[in-house]
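Participant: The structures considered in this document are given below.
Rule-based calculations on the coordinates, nothing more; no lab input. This is a predicted model, so every value here is computed, not measured. Cβ atoms are built from the backbone, for glycine too; each structure is taken alone.
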Structure 1
Amino acid sequence: MRREASTPRPDWDTTVRAQGLVYIDTELPDGGLMSYWDETACYRLELDEVLRLEEATDELHRMAVAAAQHVVDRRRFAEFGIPDWAADAVARSLRERPPTLYGRFDLWYDGSWPPKLLEYNADTPTALVEAAITQWYWLEDTRAAHDQWNGIHEALVGAWRRIGADLHDPLLHVAWSDEEETGEDHMTAGYLAETAHQAGLLTELIPMREIGWDGRRFRDAADTPVTTCFKLYPWEWMLAEPYGPLALAPGTPTTWIEPAWKLLLSNKALLAVLWELYPGHPYLLPAYLDSPRGMTEYVVKPLLGREGASVRIVTPAEEITNPGIYGDEGWCYQEFRALPSFDGNRLVLGSWVVGGESAGAGLRESTSLITDGYARFLPHYVSAPKGA
């Protein structure tokens with residue numbers, strides 16, 4: 001893998017906005033703007049490393065599901081911050097295996113082997129439109145003879161087709177939080193609704209707050225029953241709200257996608273359980289829930305932190321003796337592994353899983369050691385020609 005300079009397409013800004021990437025303007029602390037989409041450079045991957053990364057992604061997903069089963073079998077819900085009243089529902093969800101759609105592993109990868117798991121965004125991951133659509137059209141416009149590690153769109157349509165075959169009601173509600181101001185959640189939900197539509201499902205896009213309760217079931221603003229709902233809205237938010245118990249109640253006739261057991265995969269406590277079950281595994285970094293256990297450089301991650309939020313890096317010059325000073329929620333201590341630097345840019349590789357299988361990649365980079373709201377998305381291509 002290597003980073004290459006690239007010439008932006010004429011009128012690229014208008015092009016990517018028309019493809020749904022309307023949230024490319026990132027406001028900087030000084031009030032200026034930077035572009036989230038960056039095609040002044042791109043990454044080149046070799047076919048053999050893509051094949052190996054796909055295998056690593058599939059193995060990590062299998063390990064994560066096994067870790068979730070372990071947590072349920074030993075009822076370790078408290079370590080994940082899951083309240084007692086929700087534990088049985090989460091266990092039932094894993095046992096019954098309702099439909100699940102997608103997730104994204106964030107990996108440390110510098111072109112050498114092996115990659116290392118940083119976290120699993122398994123419930124409401126974003127950066128999807130740019131990975132599935134925008135970078136594919138960039139490839140078609142700039143390197144049409146080459147391939148890309150990107151079967152995300154086809155995988156989503158295929159997953160929806162399999163999900164739809166088991167639904168007695170073909171109407172799928174797709175919900176998102178309209179309080180998100182950049183438009184990313186709205187466009188992500190809209191894109192997922194389009195993939196479901198291409199799979200033959202009827203879709204209704206709806207803000208999450210327009211879903212109501214009639215005393216027996218959830219309904220939309222038009223009083224239509226919400227029988228199956230994909231929600232771009234994390235379970236930990238739902239559990240903290242008044243209708244959370246109703247969403248998990250066994251008698252509530254709504255199938256939620258993602259299902260409740262995804263709580264276990266999106267929680268940073270998963271990192272510690274994985275290390276406990278697979279100590280020394282080449283794809284994992286040491287991680288613990290009770291303390292750093294002698295690690296001199298580590299990252300303190302809130303269990304429910306999202307996309308780099310509230311992450312704290314600790315080096316030998318600074319030791320945290322009371323992580324509670326950063327908040328009251330639980331924490332995971334993971335060994336610090338500096339993101340690889342390419343021309344001074346820190347890279348994280350997002351490896352997508354759709355329907356339980358590796359589907360493609362999206363690469364983000366930042367000047368910071370933490371991939372935060374100021375990261376940029378760069379397209380990539382595979383050196384092999386299409387169809388190789």
Structure 2
Amino acid sequence: MIEPVRILFSSLGSHGHTYPLLPLAIAAREHGHDVAFATTDFGDAITRLGLEHVEAGIGMREAFSFVLEQHGSPQQAQEVAPQLIAEVFMSTLPRRFHADLVPVIERWRPDLVVHELANPGAGLAAKAAGVPALCHGFGRMWGADTAEFTVEPLQTFGAEIGVEVPERDPMLLGNPYLDICPPSVQDQAFLAANRTIPLRPVPFAEPGELPSWVTAHEQPLLYLTLGTAFGHAEVLRNAIAGLAAVEGARVLVAAGPTVEVDALGEVPDNVTVLPWVPQADLLPHTDLVVHHGGSGTTLGSFSAGVPQLVLPQGADQFSNAEVVVAQGLGAQLLGDEVTAEAVTSHARKLLTDTAVQDAAKAIAAEVAAMPSPAEVAATLADHVR
């Protein structure tokens with residue numbers, strides 16, 4: 001009989017940062033542990049899963065607005081200087097999450113905290129309270145995670161509350177790292193320097209129905225998305241035109257929350273545009289994923305064993321695109337390269353390239369061999385002192 005423990009999960013309030021943690025949180029609850037999840041937004045989704053939701057922190061857009069206002073800058077978030085981005089993720093967000101979670105930890109008294117990589121504020125609250133913690137990744141490590149300019153604001157805040165923040169990989173806070181990235185595509189220097197706990201990436205999405213023609217899968221299915229944060233109507237229009245020209249294929253487009261479906265105009269008969277799709281259910285039916293390179297879609301495509309054409313727009317997407325190309329799992333198009341003609345050419349090649357398809361199947365097998373959320377959930381109590 002496993003003795004249940006109390007586990008507090010915490011992530012930044014966005015799809016790409018919250019959804020990767022939910023499979024393990026669900027598995028921990030099913031294993032008999034008492035689980036709460038602290039973040040902004042997503043309260044309805046979290047409670048529908050049978051987890052207790054704790055409102056904590058602020059959203060990334062709010063944090064960026066606060067920092068830009070403090071500096072008197074009219075810039076948009078995509079144009080912010082690296083030093084200001086560091087201030088958002090290494091000071092503003094951590095301070096707010098820490099402030100909100102200190103009383104939660106004091107009141108609820110968790111035995112273990114699982115903090116998402118980009119939410120060190122939750123990890124700092126745990127360390128200050130003497131509660132053991134694990135850091136949960138959301139994708140492949142990339143250079144900005146360890147860039148020197150990111151260290152100082154977090155170290156300054158850590159010193160204020162009596163917690164030492166390490167120079168190397170500061171956002172881990174020295175905690176063991178739950179790594180959902182397949183080892184073959186993970187940064188090898190990061191693996192060598194940290195204690196990692198492999199955890200199979202399990203795509204998560206809100207439940208929903210797929211069009212019947214998707215599940216029938218009578219024609220090659222090309223899926224196009226730019227995710228939830230970096231949608232761009234012109235990029236989508238060019239990609240739609242390119243994919244529509246692939247003979248015999250059908251195209252499903254998820255416009256996402258940042259692009260209105262109407263902004264894409266009329267589309268060819270073989271193209272269906274929806275504001276949202278249940279991506280976790282969709283990916284196993286796809287023959288090619290054309291996407292922004294977000295960690296969730298990249299890892300989901302790994303799991304499904306599907307070739308990828310990556311059109312990176314920002315953040316870690318460029319790093320993810322590079323590894324897709326380097327590992328022979330697909331191709332990328334950057335900036336002005338995203339023309340209808342280029343998308344058509346790459347899509348046709350990827351649909352028939354047996355080397356890419358074999359590489360995609362190989363990484364899917366690697367993902368399947370990683371420990372499942374249920375297996376890792378069974379070991380969580382071992383990290384409680």
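Participant: Which structure, out of 1, 2, was semi-axes √(5λ) of the Cα gyration tensor in Å, for residues 33-256 alone calculated from, if the result is 35, 22, 19?
Facilitator: 2
Participant: -11000 is what came out when helix-only ellipticity at 222 nm (-39500 (n - 2.57) for each DSSP H run of 4 or more, over all residues; to 500) was calculated for one structure; which of 1, 2 is it?
Facilitator: 2
Participant: Hey, another quick one. Supply the structure label, taken from 1, 2, corresponding to distance in nm of label points 7 Å out along Cα→Cβ at positions 137 and 313 with the calculated value 2.5.
Facilitator: For distance in nm of label points 7 Å out along Cα→Cβ at positions 137 and 313, the value 2.5 is produced by structure 2.
Participant: Out of 1, 2, which structure matches 21.8 when mean count of other Cβ atoms within 10 Å over residues 177-184 is calculated?
Facilitator: 2
Participant: If you work out relative contact order in percent (Cα under 8 Å, 6 or more apart) for 1, 2, which one comes out largest?
Facilitator: Largest calculated value belongs to 1.
Participant: Can you spot which of 1, 2 the value 61, 57, 39 was calculated from, given it is Cα extents along the principal axes in Å?
Facilitator: Matching structure: 2.
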